[in-house]
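Scrolling down, you'll hit the structures one after another.
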Structure 1
Amino acid sequence: MVYYATFRHRRPLTEPERSLLLNTLLRSDGKYLDVLIACVLPEATEIVFTARVAPSGETYELSDILEKAKTKAGRKIIKSTSERFPPFYNESYDRIIRDEIELEERWSAIFDSPIAHELVEDVEEYPYLWVADAPTSV
């Protein structure tokens, strides 16, 4: 199954914090999930992925994967900023993507989000967007 998940940030993330969060989310790629697209914006994060099957034969719980990544990144941010709480809200919104049309819509919305939020003029300039099988250089 393909999943879409998003969570909001308590405050806008700095560029190093966005990089840290994206890298932490991507550490699970190929291990617990297969990320199709992920984007860390200053005020929210969105990701589309498929969950992998554990050695037990059951699918990994997506909430566990996301929450562990958020916790890990949050601890590092707290340590560097001396804030009391991580900069992410506890709740996440997730849903199963039902068909190819919905997948295409979600994927396109995430891909275009750095431009829609006026962060860059060309999506290729946004370093906190990760796309599966995207070329690393032209």
Structure 2
Amino acid sequence: MRITDDIILADWELSEQFMRASGPGGQNVNKVSSAVELRFEAARSPALSPSVKARLKRLAGRRWTGEGALVLQCDETRSQVRNREIIRQRLTDLIRKALVAPKRRVATRPTLGSQKRRLKAKKVRGAVKAGRGAIAPDHDA
């Protein structure tokens, strides 16, 4: 399976399993195994670098198994062929997303103007809260 020009997944890395789909669909649901479960052995894949595997694991979340496999399921359509296409496209999109390294954040200092605005806002807020206190009784009367 081709992901990019550089990355091609071997057949042994992918395994598909078919099962009956849940939800509406009449008698078709009880008879036809149209749902697809695709298992990609991501941790053992020689096509992906360790950094890509780490990003893929983070993106996969609960779909990542303890053995390092990525398990995706699809039962959107009544067609097994269409569900296979959808699930393979999802895997491709997920791997392509993991290939993009996040931009490193460059630490910057707050500007002098923003610091002054922040302190002024804190003073104003403090004054509002100070004005909410109990009113002292007048001793003049």
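Readers should treat all values here as calculations from the given coordinates under stated rules, not as data from a laboratory. The structure presented is a predicted model; accordingly, all values stated were derived computationally and were not measured. Cβ atoms are built from the backbone, for glycine too; each structure is taken alone.
Looking at structures 1, 2, which one was volume of the Cα convex hull per residue in Å³ calculated from, given that it came out as 265?
On the way: 1: 117; 2: 265.
Label of the source structure: 2.
Check the numbers for relative contact order in percent (Cα under 8 Å, 6 or more apart) across 1, 2 and tell me which is largest.
Largest calculated value belongs to 1.
Kindly point out which one of 1, 2 the value 14.9, 46 was derived from, the read-out being Rg and Dmax of the Cα atoms in Å, for residues 16-79 alone. Let's see the in-between values first.
Details: 1: 12.0, 37; 2: 14.9, 46.
Answer for the origin of the read-out: 2.
Between 1, 2, which one scores greatest on FRET efficiency 1/(1 + (r/R0)^6) of positions 32 and 120 (r between Cβ atoms, R0 = 35 Å, to 0.05)?
Working: 1: 0.75; 2: 0.00.
Once FRET efficiency 1/(1 + (r/R0)^6) of positions 32 and 120 (r between Cβ atoms, R0 = 35 Å, to 0.05) is worked out for each structure, 1 has the highest.
On distance in nm of label points 7 Å out along Cα→Cβ at positions 8 and 112, which of the structures labelled 1, 2 is highest?
Values: 1: 2.3; 2: 6.2.
Structure 2 gives the largest value of distance in nm of label points 7 Å out along Cα→Cβ at positions 8 and 112 among 1, 2.
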